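Undergrad: Once you scroll down, you'll see the structures, which are given as structure tokens.
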Structure P
């Protein structure tokens, strides 16, 4: 058992002071455990290694979990000032191989390891101080700043596991065994893996918002599922079982791989699982986190989804049956059938999980749950289920891109946890999904049963994104021109006086104005804080089509779609790039623009002056800054002390936002013109928001 082994805290209780100390202890144990994990790295030079080509160097992840706390405190208005703006931009995004993740290494000036450690210490002190001083009312709800603290803790718990995977992908000479991370010593031949019949059941997925445990947004909502009877392997698929697939040429036979699987093979040239080490004399050893072991035949194999599916096709052909992976609802049937109790009553002595036993897998016949083993623990289990939102899904305001970008049909759910799973990952309702070629401490068990439906659900669980899609890509209403298009037309007219090389569409939302600007600029960069919105523009550019919903009335929904060709964007789509970013703390490489356009953004920033005081450095001399806003200041988005206008000064004089903009920009910019630009946002077929935004046009002197 790792000395920092612990269970998550509950949201409920009657003694706030006691709960405060529970959260404090949970935070420090989490923070310490994450840092302890990096003791398996041989020396500080290894922090700059990139174990996986699609991921950042390890120094990014070491800083990322600390930065997450600060960034979420800022967006939630728990704090007003950053600790280190450079770090909090550099370490912010780039985890899940999204198209808007900036993976160009020359865009980063990574700090030294001592600098990163010192920053982590600063963040530790900040979080501890907040735990001491923030008011606490029980139960902790999603609106509470304490929820954001727990969010940061559980986020770091996720990275304890994902970082351990990256350590496992480092060259063996770059790591060393650490006393707190012992591997299992039991190895032998694999047991016979018989099939067990499981009765069908009615399953309820999702949980209520009043649930006593912290949860990620995709866990909430409701979905009733009727699961038919199926048969499931008694044990997780073992290294010995998978070896037969490898030895019989499974990686070379295209019949066992779908198109995505073939792409994976062509990119990686894989001939065996990634954590197998080919021996010069033949056969394989096994790569644990920090050492190479003789192949443990009775441990579960670690593979990605594509490899697991190829094995199922091979086994089906070999035995004349139809094998597949579990579905998410079927895993719930196994969980409830086994009588497993959820946190805080969960017994981690009964499973290889939570670092309660080893820092590795163990024999598949060690932890039984009745007649089926490792229902939880040992390795995660890949499922056939694509992740999407349950009915009632709502993104959490502080982390609105945790789930929605994965609702793309490219991420499959894993269930059950692994030996490295802690925190929320232990919980019954935990839902995590990864791209099918990703490696985690994940394996699978085979199932015989009905074919599993994998319905796509992009944007349809996200009412706000659908509304913006309709706003930006739908028809005009009441003779009011499309707002994004009209703003771009104004911008292009002013920009004729510049070289028109590069434009920035800041607060690009779902991307319409970025495409429109590309009719005149050689290159357009669209940036939005929300990956949910950025994803739409990326999908339109890459897939040439987007789908979204329109509310007609009540529960009546119309399905809409639009294509690049219909919009007239096919010829210019390659000139556009989309990134996720914070307008108040952009990375320094975003600069050299002839035009910066920020539509309906200024009154939605947490501290708009941070953006305005920095914007001139990103604009070429003679370039244009175009701002639009209806000036609807709300403390929900911007603390009143940071409003630029919409208030009376100490002398009782009305201060407009345009007054505030002039004060902030007059030193470096000349106000060229203002325009009123109306827009209409449809809510239903019979209800619309009609608003007039003021455009102010500024030329950099």
Structure Q
């Protein structure tokens, strides 16, 4: 039975479903499927529905509509709606034709005047909605009526003049019907605008402001964003996009028809929502707008070629709009529920039998109280010193949860200062002989603080595995490190699925989400050496300079990995049944290794590791702070050999001095102790230790 459970949780792709659902591009996959379905439906009922002969006209129509959809999308993303786009489109079409056909203006001034007019008409909406805080729906409905009435009155006066004049304007005609490399001019222009719009929304600060305001307007205001100005400018931009579409339409057809732009707001709104632009704001992209445009254009052309009446087509489009709005609301809510249901994917993990730690058991890990009287440094003055390091002058360095490196001054360590501010929480650290401090920073990657206190990024990404659905190029939780004799930095990344504050979820999964990574300063490359490790944590260079020892916390084991030499690429288990969860590893002065054990195993949690279905239900039914979790409140330090022999152990029963020991560093006869849950650093005088031993690394990182 256990074998079946192992196979089911090892190979059934639960985590794949969860990973796929939470991908941002999944929101684009839905409209893409709708587009393909639309093409398939009409192609099966209409001969030559998609043909090269019609491609040029289709591209022109799609781009004209696409400009208006882009403008509507910006307004929707910022949390508004613009029902006046059809009327602005009609007015700008009339103005462009009047400038060219009646006034005889060249193309450039005619285009400029039309764009300014569109921007001003949109700015009226922006002023009323952004600055006067009027309701977007009612405001744009009123401007729709006003602009449409103005168009009808002006068309009645100048429509005949426009229709009776046919100016000789090659540049104007080229704008409407010309091609470049057999592709319509409007397509080239739209492509440039679309790329610019994508860069604006995804790479520029102004685009991020639009997204932030649409996501939560009050929070955006509280953070100091210019909410009113951004909202107003989004409506002005919508007017400019509508004017752009009108210019190309006017140059193509030269028609001042009375029904120009009629019902366009429904078509454009339907296209935006079908493409995946959220009605509630804060979500959207240029690609979604393009997909929605293509869907609506193909629907409209399909219904026209099937001889449906204009009224029937509008009813169908309105019905599709209603269904798309309902899908938008339901999908947005239920997608997050589905991700919550599927993303956490516990694995079956059977640990070796738990060896006794009873004081009278004779076990290598028999408990004692040798850490009870450890001297404390910085009590109440530091928070979360996960690791410690010392320089050649005996000054002590540690991180805190506020993103600082703290330096305690030798010899008594009563004075301290903020040595450097990094931003993320410093975890594993290593001091070099040149005085540089190399640091793993949770959520940020591998950093260096130079001897003159300058913070420099070493690396924050690595090579992505080709077959992985997880975006494992970014470093989420760089944890501990050591430096090889040739300067290569080997460091662990505890998990590629979760951020630093989510590590309890990774312990619940007990899945191989971690890896060992190498940064090579000789070529600046960062590569993944080992994958599928169970929360890899501490790393220390072995005595041969060709291998490392590393800890896997939730697997309760220490392994050895050869990166050079005749055994390069091999991994061997050194200890596989630790009584607790190993953390950092560091060198001892006698050639052995110090190992921090941050908490004790217990039979209940070990049993839960063999019950993945139970852990899955727990993650769904209970809040995170009520989950069954590993005991990480009893600290232990062990000394081990390279072969895995346990040479010494030191406990702090009851966790009074160091409730969670995550690291220790030997330096000049003392052991300095860190703990990510502690508010102090410990110092213990060692017997028979080398008083001259300092743990400094090579200087050419």
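Read-outs: derived from the displayed coordinates by stated rules, not from any lab. Given the structure is predicted, the values throughout are model-derived calculations rather than measurements. Cβ atoms are built from the backbone, for glycine too; each structure is taken alone.
Undergrad: Between structures P, Q, where is distance in nm of label points 7 Å out along Cα→Cβ at positions 587 and 643 highest? It would help to have the intermediate numbers written out before the result.
TA: Values: P: 3.6; Q: 2.2.
Result for distance in nm of label points 7 Å out along Cα→Cβ at positions 587 and 643 over P, Q: largest is P.
Undergrad: Oh, and also: Quick one: semi-axes √(5λ) of the Cα gyration tensor in Å came out at 46, 28, 25 when computed from one of P, Q, so which one is it? List each step's numbers first, then the result.
TA: Details: P: 46, 28, 25; Q: 65, 27, 22.
Going through each structure in turn, the value belongs to P.
Undergrad: Work out the source of 5.7 here, i.e. which of P, Q gives that when distance in nm of label points 7 Å out along Cα→Cβ at positions 123 and 539 is computed.
TA: Values: P: 3.0; Q: 5.7.
Structure Q accounts for this read-out.
Undergrad: For Cα Rg over 2.2 N^0.38 Å, for residues 499-594 alone, which of the structures P, Q scores highest?
TA: Numbers: P: 1.17; Q: 1.12.
Structure P gives the largest value of Cα Rg over 2.2 N^0.38 Å, for residues 499-594 alone among P, Q.
Undergrad: Something else: Supply the structure label, taken from P, Q, corresponding to helix-only ellipticity at 222 nm (-39500 (n - 2.57) for each DSSP H run of 4 or more, over all residues; to 500) with the calculated value -13500. If you can, show how the numbers build up before the last one.
TA: Details: P: -9000; Q: -13500.
The correct label is Q.
Undergrad: Right, something else. To test your reading of the models, identify which of P, Q gives 0.20 for FRET efficiency 1/(1 + (r/R0)^6) of positions 139 and 251 (r between Cβ atoms, R0 = 25 Å, to 0.05) when calculated. Intermediate values should be presented prior to the final figure.
TA: Details: P: 0.00; Q: 0.20.
Comparing all candidates, it corresponds to Q.
Undergrad: Ok, one more. For the read-out semi-axes √(5λ) of the Cα gyration tensor in Å, for residues 387-650 alone, a value of 36, 23, 20 was computed from one structure; give its label from P, Q. Kindly include the intermediate steps, with their values, before the conclusion.
TA: On the way: P: 36, 23, 20; Q: 28, 21, 21.
Traced to structure P.
Undergrad: Looking just at mean count of other Cβ atoms within 10 Å over residues 555-562, which of the labels P, Q belongs to the structure with the highest value? It would help to have the intermediate numbers written out before the result.
TA: Working: P: 12.0; Q: 21.5.
Answer by largest value of mean count of other Cβ atoms within 10 Å over residues 555-562: Q.
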